[in-house]
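Please find the structures below.
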Structure 1
Amino acid sequence: MSHSALKRPRGRPSLSGPSPASDEACLDVALEAFAARGYEGASIREIATASGVSHGLLTARFGSKHGLWLAAVEHGMDRLHRHLVAAEQEQSHATSLEDRLRIVCIRFLETVAAYPAIVQLMNTEGARPGARLDHIVETFFRARSWPFATLVAQGQASGEFRPVHISVPFTMLAHGAGALVALRPLVEAVDARMKSDPEGLTRTIEAAADMIVRGLKA
């Protein structure tokens, strides 16, 4: 967007003029900025400019930089959680537990492929202890039920899956298989076929999901 396109006249915006960016659009930009540059490197002014809104409007909506970070992470996590819950609910009761878990894994990776910033941010925040990591763990992992964890627990209770802590398969899914789709430039640099093969991403996601489920089998 050009500099002239970001200029706003003083006073109230015209009713016939373009509407300010939605909260969702602003939070997508913020999540990408925090993922790319870290909390310290991202700035509200930069995020406001990229969103096409004023610094004052962004501050009025979300408060401080920390408030914007909290809202952006919640936005990314909520979207991921909604997609996984929908994937689990859409399945027939006749589907085997193994197939249900595979479908949830695939939906997780498809969502990360479309919105990679949430996993990229987790890679940054998960590498260092602190208040932000504590917030992520308490709010999104301990206080929320995730279909992946629920299905793994059901399989462990029935003896179908190995009795390993949920952190093992989840880390393999989010930061192992997730890296295949969230770090596409790296993967494409290693395997040039990924750039030219339109079905390459789908096959990669399905293969990664299958390996995780098979690895859990008792």
Structure 2
Amino acid sequence: MANTLFLRLEGPLQAWGERARWGVRDSAPEPTKSGVVGLLACALGLQADADIQALSRQVRIGVRCDLPGEPLRDYHTVVGGVLSAEGKIKRTGSTGEIETVVSERYYLADASFLVAVQAPPELIERMAEAVQHPHWPIYLGRKSCVPTRPVFAGTGDYPTLLDALRAAPRCDRWPSCQETRVRVVVECAPREGVRRRDEIVSRAFRTYATRYTCDLELEFPPVDEEMDQEV
């Protein structure tokens, strides 16, 4: 039985906030675990914090950055929502209108990632069915970021996340994807990698626990050789 689900996350814009708060909404350079778990929760129709937290604890993810994309900064203004010290909505002194909030939002443009999700086989089967027939619409980090292709990219059985990412077919957007060395980010044991806070504790209160990831590289044959092997 399969222990790995593959997701192809590709679109004009993606946003994977790792430290996004208030007026600045950042994006990590690759999909975060909280973002991937949120995508899976949408597909499965999970809404309660306890269910989403349980899902997060059952899965491990690895990301292969086939096309890293380009960082994009967007300037937003939002009317209302700023409270004064008295707890009232702020208004401008000159006109008395509700104060406008500036919000800087960051995205990744034209990126393509392959995500490997490992979990017990029964859960892999449920998630594979759900991402092909999602309960709610799937998006890439923010609701405005829609995928340009189906996210389901198959299942398989692999001993490790690295083995799965090494074996899976590469991005098919030739000749855009020509790099022979591709960055991968995989979950690892505590203190073996970089500490990150993207393990969902509560979606409602936006609280996260620590996990660890290793930043590695996979080497692939040049594009011409790879295409020759497929003929």
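Look at Cα Rg over 2.2 N^0.38 Å for each of 1, 2: the largest one is in 1. Here the criterion is FRET efficiency 1/(1 + (r/R0)^6) of positions 27 and 107 (r between Cβ atoms, R0 = 25 Å, to 0.05), and among 1, 2 the highest value is seen for 2. Can you tell which of 1, 2 yields -6000 when helix-only ellipticity at 222 nm (-39500 (n - 2.57) for each DSSP H run of 4 or more, over all residues; to 500) is derived from it? Computed on structure 2. From which structure (1, 2) was relative contact order in percent (Cα under 8 Å, 6 or more apart) calculated, if the value obtained is 20? Answer by label: 1.
With distance in nm of label points 7 Å out along Cα→Cβ at positions 91 and 155 as the yardstick, tell me which of 1, 2 scores highest. List each step's numbers first, then the result.
Details: 1: 0.9; 2: 5.9.
For this comparison of distance in nm of label points 7 Å out along Cα→Cβ at positions 91 and 155, the top structure is 2.
Looking across 1, 2, the calculation of volume of the Cα convex hull per residue in Å³, for residues 75-122 alone that yields 179 traces back to 2. Suppose distance in nm of label points 7 Å out along Cα→Cβ at positions 51 and 67 works out to 3.4; of 1, 2, which structure was it derived from? Label of the source structure: 2.
Laboratory data are not the source of any read-out in this text; all were calculated from the coordinates shown. Everything quoted here is computed from the prediction, not taken from an experiment. Cβ atoms are built from the backbone, for glycine too; each structure is taken alone.
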